[in-house]
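Quick heads-up: structures coming right below.
All of the numbers you see were taken from the coordinates with simple rules; none came from a lab. These figures come from a predicted structure and were not determined experimentally. Cβ atoms are built from the backbone, for glycine too; each structure is taken alone.
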Structure 1
Amino acid sequence: MKLNIGNKIRTMRKQRGLTQEQLADAVGISFQAISKWENGISLPDITLAPVLASYFGISIDELFDYNLKETEAKIESICVKAQACRNDDPATSRRILEEGLEAYPDNDILLNNLLYVMDYKNDPDDVIRVADKLIDLTTHDDVRYDALRCLAEAYKQKGDLESAEAAIEQIPEIYFSKLSVAAWILTGKKKYESAEKQKWIAFEDLLQMMGKIAECREEEKDYAGALAETKRAKALIEAMKGDPLIERFGGYVEAIDKMISRLTAQ
């Protein structure tokens, strides 16, 4: 994000008929410093931002020509564009996000999205670097917990299960979500929308955990138990037929059918 604070200061100074020397005297610095700001040679010390904003009677956001809503909208647009090709072309998705980070350095939403298109298998250290940075700088709990999840996965890929477990231990055990509470407490449309969203989150989570249980059974060479759990997962999907959103789970059906075929052959 390019800062044009020098141009902003020059414009406001001239609007008030001030010389660089007069402005410098007012804020307690040299006129040479003012000249460097206005010519883009240097930027004001951050401690001077409140002084300058107060002197000109504007907010600090206005001083920096910073529009929070506009910035958030631009970041959301970058994320939507990156997410559109996340699955089919992760390299392009990553390029879009990295270009976004050049304009908005260390933005936690962009960094969070970047973690979804990085190469965990071949470059886990790169993932760890980004996840650690995100954990340190974000003020959003959900982003931090997601970064910890990604950090644990990267350590797993490195074979460092001790560090993976340490990352997992920093994620709180939560037995309810905002959506589930809203479904219990609210009424009407908000109740329905919350319950519907939570239903599919819980449904996908259940399928994934059944898959993990089947993996554990298979590792123990309990092929019959693994097959039974996998078939229950397929039956769960079958039970949801008729709901249009079940079509999103086509990938699960394909993976489950392959696993059933493989386990049946054991």
Structure 2
Amino acid sequence: MTASVLAFLAGLLIGSFLNVCIYRMPRDLSIVRPRSFCPSCEHMISWYDNIPVLSYLVLRGRCRFCRYRIPTRYPVVELATGLAFWFCVKMLGPTLPAVKWCLFSALLIALTATDLDERILPNELTLGGAALGLILAFFVPVHAETISVFLAPSLASVIEATFGAAAASGSIWFVGWAYKKVRHREGMGFGDVKMIAMIGAFLGAPNALLAVTAGSLFGAIAGIAYIVIARKDASTYELPFGSFLGISALAVMLFGEVLGQGVR
């Protein structure tokens, strides 16, 4: 098997684990114990019913025991993670940069699904992801476009990642603060700010701000369309901004960082 095929299979397995995190983290449940179970009848799921994507198709999207309908989010997350891993390794080979972007894509996919399902962005993924991004910046350079060229590359990369996390999250925090002052209600949760810090730690300031801008436009258009079509009250509807941000950051990563590095 080629490295990219192995990466795809690994991504499917990681995606299956992400589904556990997406369901359990917002509910403060352990992601280790117990093993996978049906949320409806709480029956433990056998290994042959827990094969990524395939088991969902074989079971026709229902629990074997209680016929509870399994959300389509499960195969979508698994397949999306598998494809992201495949693309990273296909373009960059079995390298440390590919590992970095695979991990980043897994974090983004998990946060996108969690915010869409529960309107929650767990600290384990946002703050933990930000710390991981800063550590990886020492080994895989973040483009140091805003700091001195006289610094050692590894140090410049870590500083750039730190600056990216601070600048991107700080700018969006200020927008939320200003909105609250003007409208006297929350316009953005602090989880979004922490997620943007994580994105900045991986992408650096310029690409992080690009992801924030694209996510804001994407969210505004999609949110308005949904409110009109579903006839929701615009004053009370809570937009899952983290989901749109995650999709935009994933696009910036895949088509900016991964594809850009792969064709050099």
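A few notes on this one:
- Entry that produces 0.65 once FRET efficiency 1/(1 + (r/R0)^6) of positions 60 and 100 (r between Cβ atoms, R0 = 41 Å, to 0.05) is calculated, selected from 1, 2: 2
- Comparison of 1, 2 by relative contact order in percent (Cα under 8 Å, 6 or more apart) - largest value held by: 2
- Rg and Dmax of the Cα atoms in Å from the coordinates reads 19.4, 64; which among 1, 2: 2
- Among 1, 2, which structure scores highest (criterion: mean count of other Cβ atoms within 10 Å over residues 116-123): 2
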